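Take a look at the structures listed below.
Bear in mind that the values in this text are calculations on the coordinates, not laboratory data. All values derive from a computational prediction rather than experimental measurement. Cβ atoms are built from the backbone, for glycine too; each structure is taken alone.
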Structure P
Amino acid sequence: MTANGWLQILIFLLVTLAITKPLGIYLYRVFEGQDRPLPRFFGPLERWSFRLCGVDPDAEQTWKGYALALLLFSLVGVVVTYVFLRFQHLLPLNPQRLGAVAPDLAFNTAVSFTTNTNWQAYGGESTMSYFSQMAALAWHNFISAAAGLGVALALARGLTRRAAGGGDAPRTLGNFWADLVRGIVYVFLPLCLAGALVLVSQGVIQTFSPYLHVTTLEGAKQAIPLGPVASQEVIKEFGTNGGGFFNANSSHPFENPTPITNFLEMLLIFAIPAALTYTYGRMAKDQKEGWVIFGAMALLFLVGVATVYWAEARPNPALAGLGVNQTLGNLEGKEMRFGVADSSLFATITTDASCGAVNSMHDSFTPLGGLVPLVNIQLGEIIFGGVGPGLYGMLVFVILAVFIAGLMVGRTPEYLGKKIESREIKFAMLYVLIFPLIILGFAAWAAVAPYALPSLNNAGPHGLSEIIYALSSAAGNNGSAFAGLNANTPWWNVTMGLAMLAGRFWMMIPVLGIAGAMVGKKTVPASLGTFPTNGALFMGLLVGVIIIVGALTFFPVLSLGPVLEEFLARQGKLF
């Protein structure tokens, strides 16, 4: 580890902190304020979109209405994307003359991008036409991010809305269609347009030209893939989607050519999840509530990135005695332009958030270095997390922490003046239990199924890590992978698709259920027995609950995967 590496990590965290407040205020004005930004510019586009879709933005929905709108909209997205991929050979903007996508892969991809996972069981430049990349996949990058953002806002409204003038509190959570349109019009489109221009200025390509066919110095023929990359690159990071235009993802020089683009892409991943904590503080009318959540996220992030950096900066124990120079650390699978520090930072960021973009291959990390990205996902990707899922996942743990604090002091737990009762805890526990059920259930199946095991590139504990990582990535809607697993088979495509659907929507429904249960409750004044939730003590309790729940759930399988692999590597044993 070097001082330069630590400086880069520190600068990243400080810049993230610096943009949290202004972007958080902007989001609050867009979704909760009466004076939305740039009304003369965005206002007509917003009103035209509402009229075109027949939406009354003032007609608010209950949690069931919000959930139904979300599910129906997502179902249509899956169907439309599936059709586009199956018939891409008949659609325009296909200079590569690529054929139709296979049915199982089309299903997997349609589900993947609808759920904001962007898991890719294919090479983008060799499978998807320009039309498919833009009209099917990049389109989903916008709408799936906006949908997740809406669910987080719905839960925040459920927790923070109070009765006016002593009357009953409202029992609605906003309007899904209004949140969706405003997220796209005010947030994703303008900021991604500006970001794409910056990426193009740094060398990220943006073209409809066919692939270049060149002759190499050795006389061989090579096809150089091109395409509209910058427009997809910026939204894949800003919307925490993660699907790469190229198979090499953000380690490809056409996607990530310079240190500036590398830093910008990492910053885009954390931008909205960090800002939402400030937005939430404003909605709660107590900014400390937002900073407590930010602090918990930042603490877990720092522990994670320090562990990965330490693990990757040291020699790989499996290569000891082979005469390999490892003075710069474990460089296998890493882009030399970024090195160990930036690779460790990027890997931590992308798995803290439900992004999945990578600038190095996680499958090549040391056992303990690969353990951290895996744990980041298995904690629920709440360490800043995705656009929306990061905040609402953290708020579920806030409710659990408040409940545990209430048990410790022997009184009914309260949060923001509202009592936490059995219905909310049932929804919260359902949210917590669904995630490991999906991962461990499908992993147990894959570990013994003769039609699943041939896809593994490694045996032993690393092979188990590949299985667990893939299913954790699918259920967590992350999209990154231990690339040694060949997931482009009918069984894996269908199974991963089902895991992505369950990880997205089976977990959103309990979140909206909590919002519906909390929104109509009357607030009670704080008393001497009220456990404060806006200080360092509660932040410590929150971090402890997150770690304990994750450890109790996944430690047994992790001990058979990366932990066992580390012990074997120290003994020089490889599979």
Structure Q
Amino acid sequence: MDLKQIVRPPASPIPVDHLLGAETVCGVFADLVQRYPDYECLTLLDRHKEERRFTLGGIGARALEIQAVLGAAGLEPGGCAVLILPTDPELIAAYFAVMFAGGTPTLLATPSHRHARPEVYTGLVNTILDNAEARVIYCDAEVAETLGRSQLALRGGTRVLTPAEVGPCSAPPARVEVKGRDIATIQYSSGTTGPPKGIRLCHEAILENLRATREVLEIDARTVSVSWIPLYHDMGLMDGFLLPLLCGCPTILIPTMDFMRDPSIWLWAIHHYRGSMSWAPNFAYTLAANRVPEGDLEGLDLSSWRIAISAAEPVLADTVRDFTARFASRGFEAEAFCPYYGLAECVTAVTGDSPRSRPRVETIDRKEAATRHRAVPTQGEGLPIVGCGTTLPDCRVEIRDESRRPLPERSVGDIWVSAPWLFTDYNRDPEETARVRVDGWLLTGDTGYLADGHLYFFSRAKDLVVIGGEKYAPHDVESAVNAVPGVRGGCAVAFGIRNRGRGTEELAVVAETKESDGEALAAMERAIRHEVMNATGLGVRHLELVAPGGVQKTTSGKLARSAMRQRYEEKWSGE
């Protein structure tokens, strides 16, 4: 198939207000299947430029077959089923099948190069199985084989099922009654290597967020969605998949690894299907702007791209400028670029703008921000900040100090959010839930400021490292480093350094040692990189071994990750 030939997908027969009045995610899907069974709602496009199209009726029928097998395997109403499948209609059918059975689906990533040892991956799966109290895993044969080689992930009599075990059922199984406040999904951070938090989202919250996002983005019958974000990622699941599908929009999915191998397929899919909406982290726009060869773009037309959302990691001013400049001659309009702010505890989106306004970018005084916590615009050298838009309908954002008191405009402080779509709780963690959910408000763990009603993201109060839109816990990196002979115990710190050229963060490590011999230090560096890769699947991009006392700590003896990040950011951010 030649993707340079423009092919419009079939027009959607579904009214744009279909979500109005809906109570459950699975109820919306079941209604679509019943009313529009022949509508080709989904297209899967791979890197070989081969497409497969699927109807609502076909996906719905497969969901019923999977539901029957899951029920026979012991999935009960209120129970959790873990789904480990690549981006494919089988995953989509399984997602709704769990809901039809009254259960709660949890999507996990398949093994990848980031899991250097199988036991690292199975250990992660086991941790989530324990937290979710899941006793059913639905996965492909390759994953089943990986799990089967390690009993670690199969404690408690977990049943592993594969698509090969699902065939036609003699009679459609009965759908269990589901209510709006029932839990629809448990969202686990896709890349976090530490003990993951299970974010429980109810049907009502998901639908409220989708309705608000649809309104702001002015999604209508002409909207065509193109996405390569993995479905185990909250933005991929909610925004790249559920939002367009449940709104009745033609939905084109590209397997994530196919995009990573050839980023131009994303742009050509928008051209080919006349895509008008796509979500992606900042790094993807940077990749497209700076790394795709010009020869791969001959004849590209992006004039149909009306909504280009950048979210899941900080939006960089350089990326907005470079992407818009490179693709302006290919029909991309600056107003289409839409920076958004959100988090899984709020389903996804919290703030954003309509696709008719250009991104707001301002430069603030670094010293004023660091010493007085004020965002003071400057015409000289400073810190460029991209605005993330205004709040979605029925949502509120406040900036507060450490005592939780609201701060005036342009004060840098903690971002608090109040919305009808806040998460229910962290699974089996009432203490952490109570810490961040206070009187109907959510403490996001991020810092920022408000100016003219627009939210500007400043930094993470959390220590998570964000690489390519996925979040990683530094503690596990530090544990691996501390295991290397010669590293002073408890004196290794890991943090993220923003690489503006790549448009995302990179992993940095600073560790103390008493060693001074050059050859011994070089061997220690190799050992650190090896141990971190084996333990977490992450590559250490920046590494420095320092003398005792070189790693800053707080007065209570804790690692001062934020301070260390600031100390090394200027040195490493441009590498």
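Given a value of 28.9 for mean count of other Cβ atoms within 10 Å over residues 387-394, calculated from one of P, Q, which structure does it belong to? Structure of origin is P.
Here FRET efficiency 1/(1 + (r/R0)^6) of positions 291 and 427 (r between Cβ atoms, R0 = 30 Å, to 0.05) has been calculated and equals 0.20, so which of P, Q was it run on? Derived from the structure labelled Q.
When mean count of other Cβ atoms within 10 Å over residues 99-106 is calculated for each of P, Q, the greatest value falls to Q. Comparing relative contact order in percent (Cα under 8 Å, 6 or more apart) across P, Q, which structure shows the greatest value? The structure with the largest value is P.
For the read-out Rg and Dmax of the Cα atoms in Å, for residues 267-506 alone, a value of 19.4, 57 was computed from one structure; give its label from P, Q. Computing Rg and Dmax of the Cα atoms in Å, for residues 267-506 alone on every structure in P, Q gives 19.4, 57 only for Q. Using helix-only ellipticity at 222 nm (-39500 (n - 2.57) for each DSSP H run of 4 or more, over all residues; to 500) as the calculated read-out, with -19500 as its value, let me know the right label among P, Q. Label of the originating structure: P.
Highest-scoring entry among P, Q, by FRET efficiency 1/(1 + (r/R0)^6) of positions 219 and 307 (r between Cβ atoms, R0 = 41 Å, to 0.05), is Q. Among candidates P, Q, the computation of distance in nm of label points 7 Å out along Cα→Cβ at positions 283 and 299 that gave 3.2 used structure Q. Once distance in nm of label points 7 Å out along Cα→Cβ at positions 315 and 419 is evaluated on every structure in P, Q, the highest one turns out to be P. Ranked by volume of the Cα convex hull per residue in Å³, for residues 19-82 alone, structures P, Q are topped by P, which has the highest value.
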